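Bear in mind these aren't lab numbers, they're just calculated from the coordinates by the rules spelled out. Not measured: the values here are computed from a predicted model.
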Structure I
Amino acid sequence: MSDNRGYYSHPTIHNDSIVFVSDDDLWSVSTSGGLAKRLTANIGTASSPRFSPDGKRVAYLANDRGQLGLYVISADGGTPSHLIPFSISILVGWKDNDTIVFSSALEQRFHPEIYEFDLREKTFRKLDLGDAKYLYEGKAGVAILGRN
């Protein structure tokens, strides 16, 4: 009999896969059960995993370098990539399979703004939305902007 007790948080689901945080690292398990596979084994704490729309990658936050940074890893595991050399406030999610959306107070402390990171070009750009922490874009051009 196995002991499945633990503290599991920040789940993200894509098709039949779940990625979650436990013991400060990312883990993956099938929705049908089974043994979880550890995806990261970092010094710091991982949080806020988000599957890419195609389910091939997972973006997440971690504080391995003394500040909350943006990382991406294959959904199968491997070596994570640290994407941004500055602190991230909130990982919003994925715009598409190559673009991660996040908020950061890069330009002015306590005033986070929304940014996009292009994985192909390895560049980021600020969206012209003013102070904001969250951006939810729905179908038919509907968007919700969270400022608090």
Structure II
Amino acid sequence: MPELDTTARDLLEIRQLIAAWAQALHARDADGLSEHYATGVRVFDVGPPLEHRGRSAYRALWAQCLPYFDGDISHQTRGLEIQVSGDLAFAHCLSRITDQAQTQPLPWVRTTLCLRRGECGWEVVHEHASLPVDYASGTIASSAP
């Protein structure tokens, strides 16, 4: 197989990082979910509190959430785009977690990751997930893409 250029290799490594996160979710592995997150990561998630600071807080968030999933868990993305410039990158997509035991699927969310390449490879330094809101009704306006 031919050698990948730097940008192609970076894109592949970031896609593999996202795939590893999805595999850790499927395995209900809080350590695996936080493995590629920087020690000082800042996470703005859809649920409270407004902000999670640090890898240990991110791991604790998932350790608290995972027991609420009863069935087989999977992660889907749509429209994943990744931009790389040197040792910094960002990725954005629509994403959804699916619990096969739930009759109502969880909503699609807008997800943005900011990554930095360190000595051990790419790591997430910032994550933001949000739900679109219909301001007139005050309800979540998330539907399948």
Structure III
Amino acid sequence: DYLPALAARAQIELAKGDRQAAAASWLKILQNSPDFAPAERELAALWLDEGKADAAYELVSKARKNLPDDPKTATVLARASYERKEFGRAVELLEEVSRQQALDAVGLYYLGMARAQVEQTEKARDALNQALQHGLAEPRASEARRTLAVLDAR
């Protein structure tokens, strides 16, 4: 139950596409080290993909307390905030991350979608177009295009 080995195993399982095994590895780490923020963040990200936004939000909020300046943690918290319809918070967190590093396509997508919800139309349009230019994958790409069409109709 060596923590670095368990973390490496979780990353390998995730790379192989075995999300369930990766989640089990992160959970095992948290059983042994309940405040290990990287495991909290990674498990929260997996839970978000499974539609467990509230549980993910609680877990990544805990991680954020231990890693307040970590852009990965802020990005996962932004996604969880977005899923909980806390759009202003999602924008705030993703703007914070963008001051530290360039957002990837998914980060730009969530920034654009959240900005659309808080009536930042031009900024939303810019972020969504950038997300598409950065190779945003389906189904998010279709959702971004639908949102752009709605924004263009305003």
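I, II, III: which one has Cα extents along the principal axes in Å, for residues 10-65 alone, as calculated, at 32, 23, 19? Mind dumping the intermediate values first?
Numbers: I: 33, 24, 15; II: 32, 23, 19; III: 30, 25, 14.
So the calculation was done on II.
Tell me which structure, out of I, II, III, gives -8000 once helix-only ellipticity at 222 nm (-39500 (n - 2.57) for each DSSP H run of 4 or more, over all residues; to 500) is calculated. This figure was derived from II.
If Rg and Dmax of the Cα atoms in Å, for residues 42-129 alone comes out at 14.3, 44 when worked out from the coordinates, which of I, II, III was used? That value comes from structure II.
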